Structure I
Amino acid sequence: MKYLLAVFDMDGTILDTLDDLTNTLNLSLEEEGMPPRTRDEVRSFVGNGVGKLLERAVPQGTTEEEMAALAGAFRKNYAVHCADLTRPYDGVPELIAALRERGVKTAVVSNKVDFAVRQLAEDYFPGLFDIAVGEREGVRRKPAPDSVNEVMRTLAIPRGRTVYIGDSDVDADTAANAGVDFIGVEWGFRPREVLVEHGAKVTVKSAEELLKKITGKG
């Protein structure tokens, strides 16, 4: 087995969450009297956590108080609407199940808020992840390596047998900062060119291809 631990990003990698993120953001913006954003705009905003998503979405000149109110509205609304339209990408649940059958440990490390990461992981991939962690107080967000390092320590898997799988420049940078290999998926929120620009040497177009790369069979 090439890798003993596969750590996955969530948004754009294992789950297509873009519609729920867009709808929740626009609902929250509307509640705070701010203009909505398009789906394509939201696609370009995500990847660095809720704070950055909201900073990128608000009008210029938004005050700290208005940002705080928007953040509260978003967290409230996303707790209710995080799974309205979200769905796994084709073949991904089967991929993760196949990895576990082969003895590979599996984890999620995401910049999405922690409660949503854990809820969505259990809702869509019940029993398929050893650990699922998201954005938490006092822990640096990706591309800082903190959460990936924590997962490796907890599961006692060395860096050389760990791979991080993601769809964005943030994910490629996270893998580099953690000193682990990276595989980029081409079905997510960023084009292949962005992954390559950030050092991705391996990218895949399907879950079947990803399984072969992780297991060393292709």
Structure II
Amino acid sequence: MKHAILFFLIFCTLGAFAQTKKDAATETEPKHKYRISVPGIIIPQLFTTSWDDVQNTQHFELHVKRELDDKNIVGVKLATWRLFQPMGILWTDGLRDKLKDESQFYPGHVRESGVGVSYQRMLWKGLFAAVEVLPLFQTYLDENNKKIDDGFKLYNSYHIGYHLAFGGKKQFFVEPQLHCQHWMFETAAPEGFAELDDEWKDYFLFEPNIYLGFKF
């Protein structure tokens, strides 16, 4: 089932790119060739919980992108975050309830950091589809924040969203979007972490987000 969902997501993303492919002559030079952006999800953690709170993901993420033309955008993604429970607990699995009862919390945290690549295709007006590939290096920490082990996984995400630019020169923008993630080639987790990971999926569906950015 999970492989069927994975192939479906990939097919939909590539299909969206293919259906909107135009002759190169119709694609024009962009006004601003570069852009930087951050996901809005990182902002609440700065104000709603203590930095050391067990549920604070300490999430930071930066995207630096180059507009090849008015349809195709490539970029680099830099990210780091801290997990306190498995990523594969879906909304339909009672994710909100498990955050409250803490029944699926790790015996510590997993710090994941990496540098990846992205491709974004403008489909129609501001509508876009994007895919991101992010190799992640993992550090497993116990409840006293002491290192237990290292690991690795390949984290991929697929996005559908809308680009809204504003300001006199249209340099500022927001991108509300919905994305789905899956991860593969994950190394074995230490005892206590592996048991929880094995109970859940290796994908997460329909995460809402909004990106805030600047073009130059």
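What follows draws every value from the coordinates through simple rules; no lab data is involved. Just so it is clear, the structure is predicted and the values come from calculations on it, not from any experiment. Cβ atoms are built from the backbone, for glycine too; each structure is taken alone.
Some observations on this one:
- Among I, II, structure where FRET efficiency 1/(1 + (r/R0)^6) of positions 70 and 94 (r between Cβ atoms, R0 = 41 Å, to 0.05) as derived comes to 0.40: II
- Answer label among I, II for the case where semi-axes √(5λ) of the Cα gyration tensor in Å, calculated from the coordinates, equals 33, 20, 15: II
- Label whose coordinates, when mean count of other Cβ atoms within 10 Å over residues 62-69 is calculated, return 12.1 (choices I, II): I
- Kirkwood radius over Cα pairs in Å, for residues 126-165 alone - highest-scoring structure of I, II: II
- Read-out helix-only ellipticity at 222 nm (-39500 (n - 2.57) for each DSSP H run of 4 or more, over all residues; to 500), computed value -14000, structure in I, II: I
- Taking relative contact order in percent (Cα under 8 Å, 6 or more apart) as the criterion, the highest value among I, II goes to I.
- Among I, II, structure where FRET efficiency 1/(1 + (r/R0)^6) of positions 86 and 150 (r between Cβ atoms, R0 = 30 Å, to 0.05) as derived comes to 0.75: I
- For distance in nm of label points 7 Å out along Cα→Cβ at positions 54 and 174 computed as 3.4, the structure of I, II it came from: II
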